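K.L.:
Each structure below appears as structure tokens.
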Structure P
């Protein structure tokens with residue numbers, strides 16, 4: 001059973017809201033900039049939301065209570081629910097679930113509170129430190145704000161968290177546990193500890209002289225990814241529920257595949273067996289063949305190993321793969337939010353029959369044989385598309401979408 005997608009909410013470094021994000025991605029201008037919080041670190045830049053202020057939407061008291069990752073998710077959820085034409089004041093909350101992907105919880109706020117601990121200012125530490133920072137609160141706060149009283153939890157599969165959340169939400173609808181699920185991901189890793197930790201792991205680009213050119217998936221000169229932040233929430237419904245209320249259906253989540261590499265804590269399996277199995281599962285689940293896929297939103301992190309492994313699997317599975325784009329080239333890597341953001345972008349690409357470009361691809365790695373959309377958005381007729389998400393821990397999630 002397909003899950004109908006009836007609402008979208010997006011906050012990304014490309015823009016605040018669905019329309020602004022889509023326009024920013026189609027413009028193909030990278031959002032990476034130096035960040036004052038990261039001054040003095042080996043990597044001092046990231047992709048941040050442009051002038052984000054949740055207070056006008058959520059109010060002062062609620063904004064004061066929440067960490068940034070929860071603020072973003074709630075604002076995106078409100079946009080998605082409005083886009084879907086739903087009203088939490090009248091819906092049957094017991095039949096509405098919330099599943100949100102997140103990798104690190106409130107690390108931005110927690111870092112500030114830990115600074116007080118280091119300084120010995122124990123009494124200055126906020127009593128809200130724990131409820132602000134624990135990952136489950138992002139789903140819990142959406143339930144509180146919207147009286148969504150069905151299944152409520154967070155998925156944590158690192159960089160695949162948002163995609164995992166959508167797959168699990170689709171399963172809840174298939175099992176008839178819910179009529180509606182608010183599903184997606186939210187994350188901010190534009191913090192000193194995140195930048196230092198990922199930098200020490202050797203996975204961040206070190207192009208401090210050219211932040212805008214740092215994220216360059218599939219390029220021969222790629223040297224790592226760029227940290228980002230953002231949120232995406234999709235309103236997903238049982239198709240018959242959506243049709244019965246006359247909803248505008250923007251696309252369908254038809255297939256979901258999830259596997260583990262069982263290979264290495266951080267490096268992808270160069271054979272790509274886990275990714276290959278996840279893709280085959282998603283296609284089979286959706287009743288699709290490789291030739292039915294008209295577009296792929298690649299995981300495309302801009303690391304040497306990941307991009308090469310993903311490209312080799314796509315060549316193996318598809319022979320001549322359909323046009324590919326890599327959203328992270330513009331908005332950076334949103335970690336737990338990335339899979340949900342890219343899923344929403346894939347829905348928009350199918351809806352608009354337009355593929356946004358990959359930025360900074362100046363010289364294709366000669367080992368990579370893909371048709372990567374660059375420079376300008378490409379009009380393209382497509383009826384189905386894949387969105388790929390892979391993660392530390394070897395966790396893979398592939399989503400198959402159909403056009404409405």
Structure Q
């Protein structure tokens with residue numbers, strides 16, 4: 001097993017962080033382009049949000065394929081192949097002749113982009129010692145945020161000086177170059193034990209995970225939190241593109257620098273977990289997310305950016321804890337368990353527009369804030385319930401020992 005901060009640990013962690021970075025560059029590059037694309041294709045706010053929603057939905061679907069498959073054939077080949085396909089599809093998006101083709105390519109791209117997230121944490125669970133795992137997961141999720149930031153900045157900046165098509169070409173080229181580095185860095189798996197793929201067994205593993213209340217709570221918490229967090233960014237771009245802010249694509253891309261708050265939250269999650277239980281860390285993250293959402297009600301653009309930064313810190317703190325919680329609670333079929341967490345996670349993202357759109361139509365951004373608080377109240381309750389279950393489990397174990 002790989003020990004924390006050893007040479008092998010750094011090499012593997014760097015490779016997986018780079019892979020994560022590349023995935024999220026591709027997934028989120030179109031987000032700052034949504035107001036421009038809405039006008040270009042003459043579709044509604046909800047319609048153009050499908051550019052993001054179809055990709056996150058097929059990411060979720062792919063996890064049900066790649067997670068169980070990785071338990072049978074291994075993780076490394078899946079990560080390499082799907083990164084290659086995701087980058088190639090970014091290049092294809094540049095030549096999409098109409099909106100329907102764009103959506104179809106985004107759906108296919110989302111499916112392949114799900115390959116690495118489906119198995120990366122399971123790869124770490126196989127190869128890393130437990131202390132090494134928590135720190136590596138925090139850094140890996142931090143790379144998610146950097147990829148999301150970079151994709152939006154690159155997408156918005158390139159589109160501002162050229163076109164959306166050029167944005168896709170640049171992102172696709174970056175991905176293929178990064179893939180070469182990833183390929184060289186990722187060590188060969190040594191602790192992985194393949195299990196022949198059987199559909200009946202895979203379905204049984206998924207059912208077992210869903211019947212585990214400690215896993216199901218984390219799945220719901222991650223999915224509902226992401227439903228709010230990622231779609232807030234979509235609606236804030238519409239809000240800031242209109243008067244009195246009237247921001248263009250480049251500046252809309254730059255607002256995603258607030259994701260750096262999430263990078264910090266992920267990086268600090270391991271230290272915070274050393275002082276608080278994981279469910280309490282989740283609760284803390286959700287409360288911070290609710291507070292940041294309140295700050296975005298300010299009319300000042302500067303304070304809106306502060307609020308988004310606070311949101312990112314809180315969300316990724318909770319997400320890091322929920323992800324590692326799944327790794328701890330799943331004693332078998334870790335690939336399936338991690339994949340199922342991400343199924344809920346990305347399904348939540350794809351459905352967020354349907355929850356937030358009525359509030360947006362009725363009250364604009366304040367309506368989105370209200371809808372966010374309502375849903376985050378639910379996830380706060382889930383985190384509290386997980387805390388109670390963990391405390392009950394510890395008390396039962398102590399009583400049985402005595």
Structure R
């Protein structure tokens with residue numbers, strides 16, 4: 001059986017999927033599910049989108065991989081398209097969100113070593129945050145349940161309370177080389193950063209010459225209604241970590257820097273064998289074209305409002321929803337009930353949703369989801385809510 005040869009790192013549902021179309025996904029028995037997990041905010045254009053299929057077919061017949069010892073046509077196009085849509089000037093390509101975070105941490109450490117300050121190597125990170133599973137990313141993840149079995153982690157880190165300006169100021173000094181923040185904590189429970197907190201982080205980074213890093217792996221790439229999440233908060237970071245939606249299902253990540261941060265790396269400081277490969281980059285270009293040029297992002301605010309209006313009615317009708325959280329199509333429902341049981345109930349009714357943080361259920365539909373499919377998913381969700389015991 002499959003489970004006997006696949007490493008035991010996930011608590012998987014008893015289902016095997018084999019194909020998908022739009023926001024629908026089908027198991028090996030032909031059963032149809034509505035997918036409001038989207039690969040955990042990855043499948044921003046849904047399943048089997050023609051633009052992604054065409055990009056894969058076209059580019060794979062030309063060149064799949066060469067090496068970063070040479071330029072290739074698609075990674076330069078993708079890099080230019082990214083910087084044209086933000087306030088930054090350089091891109092490093094990798095393959096995942098964790099890798100993009102590791103890159104950002106190395107940039108900040110290197111930036112610190114270039115300053116005339118002894119031991120300028122400290123990272124500040126947030127309580128309840130999540131940045132990835134590698135040792136470096138775990139070291140700045142503010143959840144003990146992920147860290148406890150893998151200590152010792154890297155040193156030179158300080159945890160502060162999310163949205164607590166006083167705690168942030170107390171921990172900031174000349175030794176800090178970087179601070180990493182999710183504008184919206186995804187896995188932590190759809191917790192939104194206060195504008196004032198982000199503004200203070202920006203001013204402290206300027207004061208102490210440190211780098212402000214935004215982890216937009218889950219909340220970026222259009223999910224909030226702008227291509228980059230930071231644009232919803234009017235605070236410009238020095239470094240942006242992206243992945244997930246950038247490839248629409250194809251593995252790709254990137255770390256984007258402004259002029260200040262771009263000076264840190266020189267040849268030999270960092271690398272990624274598959275980062276910026278022609279195939280992945282071609283898919284990224286196709287995804288950005290759909291999101292930006294073909295108007296997918298433009299429709300997100302309207303869809304978000306529709307979902308929240310329906311959820312509010314469900315909240316008022318039943319005594320199960322405590323709070324509706326989030327922005328754009330990164331929406332959380334805090335329940336007065338067990339989220340694990342609720343997610344399984346939705347699964348049994350052929351709706352895929354995923355839990356996060358403290359009793360929160362995430363809704364992560366494709367960004368191009370139709371109103372009809374939204375209503376179909378929320379109809380199922382309401383039935384599940386009506387059957388949930390508080």
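Values in this text are rule-based calculations from the coordinates and carry no lab data. Computed from a predicted structure; not experimentally measured. Cβ atoms are built from the backbone, for glycine too; each structure is taken alone.
K.L.:
Can you say which of P, Q, R returns 17.1 when mean count of other Cβ atoms within 10 Å over residues 34-41 is computed?
P.N.:
Q
K.L.:
In addition: For the read-out mean count of other Cβ atoms within 10 Å over residues 154-161, a value of 21.4 was computed from one structure; give its label from P, Q, R.
P.N.:
Q
K.L.:
Where is mean count of other Cβ atoms within 10 Å over residues 10-17 largest, in which of P, Q, R?
P.N.:
Max of mean count of other Cβ atoms within 10 Å over residues 10-17: P.
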